[in-house]
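Multiple structures are listed underneath, in structure tokens.
What follows is calculated from the coordinates using simple rules that are stated; it is not laboratory data. Bear in mind that the values here come from a model prediction, so they are computed numbers and not experimental data. Cβ atoms are built from the backbone, for glycine too; each structure is taken alone.
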Structure 1
Amino acid sequence: MKRIETELPGVCIIEPEVFEDLRGCFFETYHSEKFAALRIDAAFVQENQSLTRRGVLRGLHYQLAHPQAKLCRVVAGEVFDVAVDIRVGSETFGRWTGVVLSSINRRQIFIPRGFAHGFIVRSETAEFIYKCDDFYHPEDECGVLWSDPSLAIGWGCTAPQLAPRDANYPLLSSSSLERLPRYRRNIG
């Protein structure tokens, strides 16, 4: 496995080592010791899978009281996956990074706690899987508006299909500071 850094410290792309032959291919999607060697030490407790149609945008989501680090990948189709730093006090607050995840490139993205997350489907459908290091708590769901002009995310679509909640999230600048995570420097 290989770790590829992004513009946002802590957010990284994981490229697996793929073994191919006449039968097909094999690769590891998760191995705790190898991930620890890549400086990813999240202990995942929940895994989710969605099937989503072309042009649907899910996000930008986060949880405040129960923040989640996420390891995301696509097993069928293609998405453009985005992480936004929403940690108050971070040097990269309000910046985003994005990566294409597909069943062909087999890449994964690791998103630490304190980031909002979303994706848009570029293929006819996409099966998206993500591991979380804390359980989902519906009462703790928060979000940032996908089209926030201050973020200027290059989604590649101006009119995606959205869930009502995703269409009504606030701008990052309108979010109460009490409803955003705090940046904490790693000590040691």
Structure 2
Amino acid sequence: MADIDIGAWRFVEHSRVQPYTSMQVWDGLTDSRISFDWSATENSCAEGENTIAYMVENLNLASGLLKYIDELGGLRVFDKSKVEDITTGPETEELNLSSWPVVEVSGGRRLAARLLVGADGANSPVRMFAGIKSRGWDYPTHGVVATVQIEGNGWGGNEDKVAYQRFLPTGPVALLPVSL
């Protein structure tokens, strides 16, 4: 599979990116498991490259993408804006917007577009405007996230980093490499 480069990776703070070379995933009831070890295959992308994936903080990735958008130009980001209302546009002599969604954001600005993408969370105004029904429920679970520093050159005494995941009936448990 070919790598796809949209150009934003250079804006990510690479000191905060952790590559890993393999992944161990297993079931908590049957002990069935699957292992991915990129360094043991001929799938390397470049000489010496044995990274299966990268662990990147969401803030680092979002910051890199926003910097890339800024470099592209011609785009405007409405930061700290809230969708107040979504309606269809008016039909005038000059332009018929009656099938276009018009989004009103905080501050009174109105934006019309042929395509409106809803990536706006559980109480999505976009989903409600489109009439898309949803249902959901709460899970009686809790999550704990911690950063653990392991001594030595790597995990298991080498430079290779491994992601571990186990899926239990009570939920997943994971030990994922991150940069510190």
Match the computed value 42, 23, 16 of semi-axes √(5λ) of the Cα gyration tensor in Å to one of the structures 1, 2, and report its label.
2
Computed -1000 for helix-only ellipticity at 222 nm (-39500 (n - 2.57) for each DSSP H run of 4 or more, over all residues; to 500) - originating structure among 1, 2
1
From which structure (1, 2) was P(r) over Cα pairs in 10 Å bins from 0, in percent, for residues 54-101 alone calculated, if the value obtained is 20, 51, 25, 4?
1
Comparing 1, 2 on FRET efficiency 1/(1 + (r/R0)^6) of positions 38 and 126 (r between Cβ atoms, R0 = 30 Å, to 0.05), the highest sits with 1
Comparing mean count of other Cβ atoms within 10 Å over residues 6-13 across structures 1, 2, the largest value goes to 1
Working back from 4.9 (distance in nm of label points 7 Å out along Cα→Cβ at positions 14 and 94, computed), options 1, 2, answer is structure 2
